[in-house]
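Next up: the structures, one after another.
What follows draws every value from the coordinates through simple rules; no lab data is involved. Note that the structure is a prediction, hence the values are computed from the model and not measured. Cβ atoms are built from the backbone, for glycine too; each structure is taken alone.
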Structure P
Amino acid sequence: MPIRVIGLDADDTLWRTNIHFELTEARFAELLAPYAPPQVLRDRLRETEIRNLRLYGYGAKGFTLSMIETALGATGGQVPGAVVGEILAQGRALLETPVEPLPGVRDTLEALARDRRLVLITKGDLLHQEQKLAASGLGELFSAVEIVSDKTEATYARILGAMEVEPDAFLMVGDSLRSDVLPALKLGAFAAHVPHDWAWAHEHAEVPIDHPRYLRLDALTELPERLARLQAEAAA
């Protein structure tokens, strides 16, 4: 069956995101340097952030709350007010970071949208994700937008069911093996991984290198040509 619907992740697939979190994390370690070594602080922050995912979900707001919680722990509850103020300012800066699509993304999406439905499937804070999509100027290229709390096999099954699309007619594309690739493959869909150098460690997983429906792309711009090749091989 030909691929009729393509799901696309947003953050770090269409535009850069995690690099800004990395820079904020480095600044956080500088602020708390009098209380603990930088790597210790960063490790504690990541542990706190992962522990809080079930409460805060993904995104800058939850990250900011986790920074404050980690700062309280590192200082024995005596974190200076000025440091809390700077952490809040850093979190606000994350929310206000300009959104600029990665090179070639718009042209690629326009090419894909000519004969397939594009669906944005992203996780994170609803308001912030909506704001980023609007700022990107790419919203008009998607026939649907799904902002979800997490990406699991059940998440994709629900989305495909609502669209009345069979898994083998669907391709999910994103930078995360854990969220974008493995659940889609498990459901019976196709999945394309677009890795980058600033991936969040929480999203790492084993590469399904021998899976027949797995694609690896060096850049999203490769997708139209790879899809054409995939469809030609299927027809043959």
Structure Q
Amino acid sequence: MSALGSSQQLVVVTTPDWNITSGTLRRFERDDLQNAWRPVGSAIPVVIGRTGLAWGDEALASSVSQPIKHEGDGRSPAGLFPLDTAFGFAPQGELSWMRLPYAALQPGSDCVDDEASAYYNTVVDRAAVAKIDWNSAEHMRQIAQYRLGVIVGYNANPPKKGRGSCIFLHIWSGPQSTTAGCTALDAGALESLMRWLDRSRRPMLVQLPAGEYARLMSAWGLPPA
């Protein structure tokens, strides 16, 4: 996992099992790549996809019975992913504290989940596209939970059709809620997390069931969580 080797900020989400829809988020950082990870702040409750977790990369599965992520399955992706772009309703000028690239959502901002579209798994402004070739998308400015969030770099560069789309960290609807595949948390906790995230420190998200986290901890260079 060379991507983790260059990171100095790590967001760790663990759940008790593949099918559990709630878990815990912890933050870790290190001053340089030779130092050990150290915890930052306290653990935060999160909710995930309505059917749990599934591997984003089937090659990581340790058993043929483990779920593999696909479009519409209601599962959040398990694995290791970059956190590189933030979004929200506020204009850029109101977020002077933001240290991630930021996209202010427009009335026409869509996250495209239509597998047939050339824009599959990307956030685009309908007003800026020459041809709207999708029949299905999340109209992001109409979703209150997207008032503030971070794009999870899952199934990107380039997206593979059918492997899942529109994966974010965003505001939850409450501790008993679930998502369609994102990871969600309290609004205040999310803002605190986003104030900490710094693009120059190459933040990453690792998201796994606890058993898989323990299995991969040494190989991936993960901190005890």
| request: Consider the structures P, Q: one of them gives 18.9 for Kirkwood radius over Cα pairs in Å as calculated from the coordinates. Say which. | output: P
| Value -3000, calculated as helix-only ellipticity at 222 nm (-39500 (n - 2.57) for each DSSP H run of 4 or more, over all residues; to 500), assigned to which of P, Q | Q
| request: Tell me which of P, Q gives 13.2, 41 when you compute Rg and Dmax of the Cα atoms in Å, for residues 123-178 alone. | output: Q
| query | If distance in nm of label points 7 Å out along Cα→Cβ at positions 27 and 75 is computed to be 1.7, which of P, Q is the source? | reply | P
| For relative contact order in percent (Cα under 8 Å, 6 or more apart), which of P, Q scores largest? | Q
| remark: Value 16, 48, 33, 3, calculated as P(r) over Cα pairs in 10 Å bins from 0, in percent, for residues 139-210 alone from one of P, Q, is from structure Q
| said: Ranked on distance in nm of label points 7 Å out along Cα→Cβ at positions 99 and 115, which label among P, Q comes first with the largest value? | reply: Q
